[in-house]
Structure P
Amino acid sequence: MLCTDDRGGAMDQAAAGGGPRDAGSLPVCYRHPDRETGIRCTRCERPICPECMVDASVGFQCPACVRGGSGTGHAPDAARPRTLAGGGVTADPRLVTKILVGLNLAVFLVQLSVGDSFTNRFELIGRAYVPLLGGVEGIAEGQYHRLLTAMFLHGSYLHILFNMFSLWWIGGPLEAALGRARYLALYVLSGLAGSALTYLIAAPNQPSLGASGAIFGLFGATAVLLRRLNQDMRPVIALLVINLIFTFSPGFNIAWQAHIGGLVAGVVIGYGMVHAPRERRALVQYGTCALVLVICVGLTLLRTGQLT
């Protein structure tokens, strides 16, 4: 396929219909001379084919005018491809997922190397005496970092193996659909929601750790996304049901609060991400994230007040 520079001299003349053509024939796209078109850029009036058309406030503009900024159409980045949720399309749509998996594995290696003293310092605990640390520890003691750091700790090889498999299987496609920033916000806020609910409901001396809250948030957002796309939801629903059965089964010692908190946050954030109207997309999406964050902070302060 032949393409020319956006300001390509003689080719522009032919593209604009200035060259000898049969009477009644259509002009050709100035960027794709083999394509006839009846559409012209509303700014420079050069012919443009459907591939080159960018929506403007009135009519369509060509990529060159969009990049230059016309004052009447979209911003200069409007021609860039976007995900369903409005995020930028990247060369590696799983980059954040890879980083999260790597970070979880790296922290687990530190746990194995350093031992329980490291885990006790960063796991989620409300308020309790910790012998290895020699004092009363917990979120109620001002150690709010535990709400976040507990998301990257794991208690066994099976624990981290199952969580990382779920993160890779669910997270990769979801990151590609949402874009990196929105996906990362979903992951972190779902994990924080799980931690906040655990802190609020669980016994203050009950330790909790794991990425499950964040991963359950990914499950919830994936279900919302599949519903939005009218795709088969049965595989995700089946896997979610299996996980919930394990969550509430006696003998597994699972912090169900983290799972439920993450799941609810994931559904709420996912709905805001994929159903936000295009003209107010960023406002709705990040407003939803801010609302979830405010709720997490409120729950944390409430519980801290109860324990102190």
Structure Q
Amino acid sequence: MAAGMSTPTLYLVDASLYVFRAWHSMPDEFSDAEGWPTNAVQGFARFLAELLERTRPTHVAVAFDEALDDCFRNRLYPAYKANREPAPEALKRQFAHCRALCVALGLDVLSHGHYEADDLIGSAAHAARANGYRAVIVSADKDLSQLLGDGDEQWDYARNQRWGAAGVPARHGVEARQIADYLALTGDSVDNIPGVPGIGAKTAAALLAHFGTLDALLERVDEVPYLRLRGAASTARKLREHREQALLCRQLTTIALDAPLEGVRPHFARAGGDAAALQALCEALRFGPLTRRRLHEAAGLAYGSA
């Protein structure tokens, strides 16, 4: 980039978080032309319109979870996310509508049968960084903080809180580069990742502050009993007993940076909206006039001129 020019920004949206949030928070009073509920897609559409209005991004991609029970992590650890109930058919239909809405608005959609949305976001951010872009990850998910590099930001849109890599320790107790190791030690009940039994957040943070990485910690585990750490001797024993489990968990908590990014535009450049597709969706989903207007304007399309 030439001197004085700002670094171009790629916005990466964690769609599933906002679809689920709308599913749980929007009143169950919306339905499509066939009588199926549309509360999740109604909420997601309003979120997306507002995001596009506020940021006016030139480069943007929206990532969806398609690999719900057959991603590469399930092959490593079959119990991964096994604690989650399958999505009901009414919600699956709305996810499909949300994806179609993104396409109609001219946004690249990222999804893959064997990689999760986090991996697609990580791979997109990695590719963008190599091409001189910075990433703004629109999500509150703590796992995604591991992706933050120089100039990148994470944006919890609902709370309007933004932070870069320097802000991760205050939020999570460890450096951005240590998030995967931290979760490998503590486990993650949301994703059914066991971690090392008996090692909690404070202990994991203290260990990583001293050793830097999980690999260094396991290589120098004999030093752990001599640390000024409550239960240091038993912590060392737990680490020895569960060494292989900790390494497996680290594979589960590390976001992939090499997932295939298929069918996307160069640098995820935003395209013009598809007027016919957007109009058809608005009709099928029975969107109100305000939502229709906002979506058309966000896509750079005329509305109500006829």
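Computed from the coordinates by the stated procedures, all read-outs in this text should not be read as laboratory data. What you are looking at is a predicted structure, and each value in this text was computed from that prediction instead of being measured. Cβ atoms are built from the backbone, for glycine too; each structure is taken alone.
Quick check on the output: 14 is relative contact order in percent (Cα under 8 Å, 6 or more apart), derived from one of P, Q. Which one produced it? Write down the numbers at each step before the final one.
Values: P: 14; Q: 23.
Here the read-out was taken from P.
I have 0.35 for FRET efficiency 1/(1 + (r/R0)^6) of positions 109 and 141 (r between Cβ atoms, R0 = 25 Å, to 0.05), calculated from one of the structures P, Q. Which structure is it? Considering all the candidates, the number was obtained from P.
Out of P, Q, which structure matches -18000 when helix-only ellipticity at 222 nm (-39500 (n - 2.57) for each DSSP H run of 4 or more, over all residues; to 500) is calculated? Going through each structure in turn, the value belongs to P. Each of P, Q could give Cα Rg over 2.2 N^0.38 Å, for residues 37-204 alone, but the derived value 1.10 comes from Q.
When Kirkwood radius over Cα pairs in Å is compared over structures P, Q, which one is greatest? Don't jump to the answer; show the numbers that get you there.
On the way: P: 22.4; Q: 20.9.
Structure P gives the largest value of Kirkwood radius over Cα pairs in Å among P, Q.
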